[in-house]
Structure I
Amino acid sequence: MKRYFLFNVLLPTLMFMGVLAVLPAVGAATEHLGVDEIVGRANLAAYYAGDDGRATVKMTITDALGRTRNRKFVMLRKDVADGGEQLFYVYFEEPADVRKMVYLVHKHIDGDDDRWLYLPALDLVKRIAASDKRTSFVGSHFLYEDVSGRAITEDTHELVETTDRHYVLKNIPKDPGSVEFSSYTVWVDRKNFMPLKAEYLDREGQAYRIVEAVKVENVGGHPTVTVSRVRDLAGGGETVSEFSDVRYDIGLNERIFTERYLRRPPREVR
């Protein structure tokens with residue numbers, strides 16, 4: 001297991017994205033888990049429920065002045081291998097200026113993800129460079145990397161505290177120059193290994209960004225984040241994502257997740 005996604009955003013991870021695994025409750029067997037085991041289980045909890053999944057996502061973006069914008073999209077996810085590579089397809093429905101836009105991700109385990117963005121107004125397919133992974137996702141406070149996940153090999157991980165409810169992990173980037181944060185701390189639910197909160201510190205050690213699971217529900221036997229939020233503590237504003245019509249194991253065909261379907265959305269998103 002080489003990936004660790006903090007929260008289902010889209011997708012969502014985000015699935016984006018709301019896709020979580022059924023994991024054992026805390027007991028004697030999980031009392032003394034090492035940090036690598038915790039990170040591995042959190043990875044499964046955040047991404048690998050079932051073999052595939054679908055969700056409708058409503059995103060509300062609020063800026064520092066309190067003004068709001070909305071996005072609505074459908075997200076598909078398919079596992080190539082359990083705990084391994086994955087495919088994501090995001091189809092935008094609203095508002096009109098982003099309708100029919102498509103975001104496609106091929107998530108790799110030992111290298112950079114492949115990402116494409118289809119812009120229907122220009123009839124243009126754009127490759128998203130690895131260097132852009134920590135930029136805004138369609139004008140929201142979520143980042144492209146929030147969608148496809150961050151490789152656990154990019155950070156060092158330390159279990160700094162174990163409480164009655166949480167494992168608290170501190171994560172430090174191995175290549176500080178490639179990111180805008182100096183470290184981030186994650187609170188993982190001890191019962192189901194769901195990552196519930198992540199707090200990012202800037203290079204001065206000040207908290208500037210918080211991502212959190214606001215609501216968790218059981219969907220088809222899988223704990224699933226149905227509301228997530230990211231807050232910009234430095235610049236102000238936040239983005240809230242609400243997941244509905246979440247379904248798992250629907251038999252998605254792998255051919256959906258190809259460039260051919262960027263311009264011709266499959267029936268599964270309609």
Structure II
Amino acid sequence: MPKLYSETYGSGKPITLVHGWAMHSGIWRDFAQSLAEHYQVTCIDLPAHGRSDRLDQFNLENVSDALINALPETPSCWLGWSLGATIVLDIAHRYPERVNSLILVAGNPLFVGSEHWAGVKSSVLDNFATSLTADCQATLLRFLALQVNGLPNSKQLLKELKAAVMECPPPDNDSLQGGLEILKHTDLRAVLAQLNIPVSVILGDKDTLVPVAVGQQMQQLLTQLELTILNGAGHVAFLSHAQQLQTLICRLMDNHATR
């Protein structure tokens with residue numbers, strides 16, 4: 001198993017944060033440290049991302065296995081953002097003893113949209129896959145811009161996002177392509193429908209990658225799912241709406257403790 005890099009702050013009920021495609025845990029270090037005033041917060045770099053070793057084959061099963069093997073066996077709330085939401089859903093399905101609740105931020109069980117499911121167009125992911133080989137850095141910068149597109153303070157948010165991401169070298173091309181393959185082909189709707197732990201979904205109404213319409217569709221799959229829409233938020237609510245998101249997570253964590 002590859003050695004994965006993680007940082008843990010605070011004490012109390014454990015919550016594990018799993019970042020999205022092409023990112024690393026440094027993007028939400030400030031947010032995590034603030035959240036750690038209430039809980040024990042662990043941020044982990046996906047394989048090949050940030051300071052973690054790479055996998056020979058970057059696929060969903062291998063990534064989930066690597067995270068589980070890298071972290072303590074204590075059951076935790078797992079918070080997944082974007083691609084991270086897909087990963088924590090898989091972990092909840094395959095390692096239920098390690099997960100006591102889920103929080104999905106700007107994530108869903110099926111990333112690609114269709115006639116009957118709200119999601120991003122498959123062509124968007126195809127274009128990223130093609131352009132990665134031609135110019136990796138330009139492609140990643142375009143992806144960062146997409147995450148803040150349409151927000152009133154998009155320039156400042158993009159500056160913050162770039163600064164955090166550039167703290168570490170980008171993942172290798174095979175790992176980036178593997179992440180896109182996960183987003184393009186993974187369908188965990190049946191997994192979500194069968195979960196019997198508290199599941200909360202937090203979406204931004206300005207998100208151009210994960211449309212808010214998918215929230216109601218997720219509730220149809222899992223009626224007890226708790227859905228929150230953040231007004232004015234895009235794909236990076238932990239930057240644009242940090243205090244609001246932290247307050248919401250604290251409420252969810254405390255509610256989960258009483259169930």
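Data for the structure
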| quantity | calculated |
| --- | --- |
| Distance in nm of label points 7 Å out along Cα→Cβ at positions 60 and 124 - highest-scoring structure of I, II | I |
| Parent structure of the calculated result 13.6, given that mean projected area of the Cα convex hull in nm² is the read-out and I, II the choices | I |
| Given 1.9 for distance in nm of label points 7 Å out along Cα→Cβ at positions 172 and 188, calculated: source structure among I, II | I |
| Winner on distance in nm of label points 7 Å out along Cα→Cβ at positions 44 and 76 once structures I, II are ranked, highest first | I |
| Origin of the derived value -2000 (helix-only ellipticity at 222 nm (-39500 (n - 2.57) for each DSSP H run of 4 or more, over all residues; to 500); candidates I, II) | I |
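No lab work stands behind these numbers, since they all come straight from the coordinates. Just so it is clear, the model here is predicted, and its values are computed rather than measured. Cβ atoms are built from the backbone, for glycine too; each structure is taken alone.
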